[in-house]
Structure I
C-alpha cells in the first residue's frame with residue numbers, strides 16, 4: 001500500500017446526500033407521508049393562534065414512527081405563524097427520559113421562563129408546590145399561550161405517577 005489509505009476514499013462521492021439528516025436534532029423542512037398526523041395536530045393547535053388554550057393531546061406509536069419530529073415540525077410552524085400574527089405562542093419540549101421526576105419537569109419549565117432578577121430554582125430542595133407556583137407566575141408574566149410537550153412521558157408516569165399531568169393540565 002502506497003500513500004495514505006484514506007486518499008482513495010476521500011475523493012469518492014458519499015453514500016449520503018445529507019449526513020445531518022441522521023442527527024438527533026435534525027428538523028426536516030418537509031414531512032412526506034405524515035399529512036394526516038400533521039393535520040390532526042394543526043387542527044387542535046390552531047386555537048393557540050386565537051389566544052385560546054388548545055385541548056390536551058396524547059400522541060402514541062411505536063418508537064421511531066415520527067411522533068417527535070412531526071410535533072417539532074408543527075410547533076415550529078405554529079411559533080412562526082404566532083410571530084407573524086403578533087400572538088405569542090411559547091412551546092417547551094421536555095424529554096421525560098432525561099428529566100424524570102415531577103419536580104425536575106416543573107423546575108425545568110420554570111427555569112426556561114426565568115428572567116433577570118428571578119430567584120433561581122434549585123435542582124432539588126424546594127417543595128414541588130412552590131416550584132409550581134413559580135411556574136404559574138412566570139407563565140402569567142410571559143403571557144400568550146404556552147404549549148408543553150412531554151416526550152417519552154410513559155417513563156415519567158411509570159416512575160412518578162400521573163399527578164404531574166393533572167397539575168399541568170390545570171395551569
Structure II
C-alpha cells in the first residue's frame with residue numbers, strides 16, 4: 001500500500017496546519033575558528049518574531065476558496081496573482097541554491113524531520129542526512145518536486161530564488177488584512 005501512495009500528488013483540500021512548519025533550528029555552521037582580526041557574527045532570527053508580528057499584514061475575515069487543479073508554469077513572483085493567501089501547489093526547487101527557501105517534512109509521525117531539500121526523492125532516501133563527495137542528484141524535475149502548502153509571501157521569495165510552480169491545486173485567498181493587528185501590544 002505504501003508503494004501505491006509513494007508518487008501520489010495530494011490535490012485535496014488545504015490543511016492549514018500543513019503551512020506552518022515551525023522553522024529552522026539548526027545552525028549553518030557548528031564551529032568557526034576566527035583568524036586574527038576576523039570578525040564573526042551571530043544572527044538571532046528568533047528575535048525577529050515580535051518585530052514581524054508588529055510590522056506585517058495579517059489576514060482577517062474569511063478567505064475566498066479557489067479550487068483550481070490546473071497546470072501552471074510560475075517562474076517569477078509576478079506570476080502569483082494572490083497577494084495574501086495560502087496556496088497548495090506542486091513545486092520544483094532549483095538544482096543549486098545556498099539556502100533553500102521552502103521546507104518539507106520527511107518521516108513518520110514519531111520521527112518527522114523538517115528539511116529544506118533540493119530534491120524530495122534524495123531527502124526521502126536519506127532522511128537523516130548524508131555527505132557524499134562529488135554527489136550529483138540523478139532525479140528528474142518531477143522526482144525532485146513535491147506538493148507544498150505555503151503563504152503567498154513565502155512563495156514569492158521562493159520564485160525569486162529559482163523555484164518553479166508546476167501545478168496549482170487550491171488557494172485560500174484573504175481579501176482583507178490588518179497591518180496594525182498587534183500594534184496595541186507594542187510598548188513605546
Structure III
C-alpha cells in the first residue's frame with residue numbers, strides 16, 4: 001500500500017470539506033432551510049432553541065394544521081414558527097368563554113393544546129380570512145403573538161417561507177414534526 005504525504009491528505013480533506021459545504025449551501029438555498037425556534041409559542045410541539053428543517057421546494061399551498069415558518073411585518077420580518085389554522089375564505093371563530101377554536105362552524109380537534117385560550121385577541125370574530133392569506137396561531141395559545149392580534153392578522157402566502165417537517169436538534173427529540 002502506497003503511503004501518501006501529509007500535504008496530499010490535507011488537500012483530500014480540504015476538498016471533501018469544500019464539497020460538503022457546497023452541498024449544504026445548495027441544499028439550503030434551493031430545497032430546505034434550517035430554522036431555529038425562538039420562544040415558547042409552539043409548546044409542547046416545538047420548544048425554545050429547537051432546530052428544524054423547513055421545506056421550501058414543492059410547498060405551494062398551505063394546509064390547515066401545517067406548521068410553517070412565516071415573516072410577520074409586525075415583528076420586523078423576523079421568521080416566526082406557527083400553525084396554519086385557516087386559509088383564504090375560511091371563517092375563524094373563537095368562543096370567548098371556552099376558548100374553543102372553530103373554522104367554518106366546525107370545532108377544531110387540537111390534541112397539541114395544553115390549556116384553554118384566555119385571550120382571544122383583538123380581531124373581530126367571526127373572522128373571514130382574506131383570499132391568498134393564512135390565519136396562524138401558536139400551539140401555546142396563551143403565550144403566542146399570532147393572527148389573533150389585529151396588528152398581525154392573516155398573513156399573505158408570500159410571507160410563508162415553508163413548512164416545518166423535521167426537528168434536527170436536540171438529538172433527543174430528533175424526528176418528524178406534526
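Give the label, chosen from I, II, III, of the structure having the highest value of Rg/Rh (Cα atoms, Kirkwood Rh). It would help to have the intermediate numbers written out before the result.
Numbers: I: 1.09; II: 1.00; III: 1.14.
Structure III gives the largest value of Rg/Rh (Cα atoms, Kirkwood Rh) among I, II, III.
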- Message: When distance in nm of label points 7 Å out along Cα→Cβ at positions 70 and 134 is compared over structures I, II, III, which one is greatest?
- Response: II
- Computing mean count of other Cβ atoms within 10 Å over residues 118-125 for each of I, II, III, the value 17.8 comes from structure II
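Throughout, read-outs are computed from the coordinates displayed, never taken from laboratory work. The structure presented is a predicted model; accordingly, all values stated were derived computationally and were not measured. Cβ atoms are built from the backbone, for glycine too; each structure is taken alone.
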